[in-house]
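Listed below are the structures to be examined.
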Structure I
């Protein structure tokens, strides 16, 4: 299966080697088409075991010490202890691509296994909540009351994601699916009332 286009743009544009250099992490040695580093993901890597592979379309890494690997999205997520979604949002800075398209591509990449995340179910659910809410807000023309309500929802969602509570996140997702129909009806009634009062 091919990597979704917008994710591929990030992987081709952002290099692991540049990222490590910017963080002050230099390679211990070069071995053919790979660079070997002391692992930035685990302590006590006395014999460099973190390998960055340079020969593919985009750079990948694997640590033979802690057995973690992936691409620049995974690495930023691991090093900064942020979600895959936030990693992608950071990485698209300076790249001329639409954030909504990128997040939709990320959902596809996570669901297909092209991007692997240890907390995949939480990540996918979180992205689905984001997409669902964004689509609703577009439909109601980013109404201020709705923006305020969903800002409160996202603050709650962020707390739940930090605690890795998949069950509560699923409850919120189910609540939003049901609640959006109700909120849409109330919004239309409000707009209808405004129209009649004019």
Structure II
């Protein structure tokens, strides 16, 4: 039986690179979803709602496809750490995170071929950051340029040197797309990553 076409509802290069690990053919489309959090919405709920909204937005346009949506929200003491986008904001984020635990909520949603969001989940990751001098943080930012990453660090790159430990059920969740959870969701939507027979 042929696999239904797969669409990644994201323009994130990190999610695209992660999905490529599954060696599936897929198309990338921008979902055009407003990513602003709602008033009194928890960081976890924001990530979950946005992942579902992204998947559903594309699924309603592309019936007969399996659409993957994902979103990640970083939280420190109940406050969302967004993408810094510029150097000084990145320095501020890294200084605030020194020696602290940061909670990353990575949500994934899969809309099935019928155009309905049938599955969604959040995979949490707790990251304990090292305490480092400002000059080390500045050197990191100049080298890695992680301004498009929540929390101003790329753990898949030099940012690993900022981290003391990571706790998660899925090592890919922190990068932006929890592949372990996703493979189960894809199977339920009729997409087997590996042939069973």
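Throughout, read-outs are computed from the coordinates displayed, never taken from laboratory work. All of these numbers come straight from a predicted model, not from anything done at the bench. Cβ atoms are built from the backbone, for glycine too; each structure is taken alone.
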- Message: Between I, II, which one scores greatest on mean count of other Cβ atoms within 10 Å over residues 46-53?
- Response: II
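For the read-out relative contact order in percent (Cα under 8 Å, 6 or more apart), a value of 15 was computed from one structure; give its label from I, II.
Details: I: 15; II: 22.
Clearly, the read-out refers to I.
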- Item | Label whose coordinates, when mean count of other Cβ atoms within 10 Å over residues 102-109 is calculated, return 25.0 (choices I, II) | II
- With helix-only ellipticity at 222 nm (-39500 (n - 2.57) for each DSSP H run of 4 or more, over all residues; to 500) computed for every candidate in I, II, -9500 is reproduced by structure II
- Note on the structure: FRET efficiency 1/(1 + (r/R0)^6) of positions 54 and 126 (r between Cβ atoms, R0 = 30 Å, to 0.05) gets 0.40 when computed on, of labels I, II, structure I
- Task: Rank structures I, II by FRET efficiency 1/(1 + (r/R0)^6) of positions 22 and 86 (r between Cβ atoms, R0 = 30 Å, to 0.05) and report only the one at the top, that is, the highest.
- Result: I
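If Kirkwood radius over Cα pairs in Å computes to 19.0, which of I, II did it come from?
It traces back to I.
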- From which structure (I, II) was Rg and Dmax of the Cα atoms in Å, for residues 94-149 alone calculated, if the value obtained is 17.2, 53? II
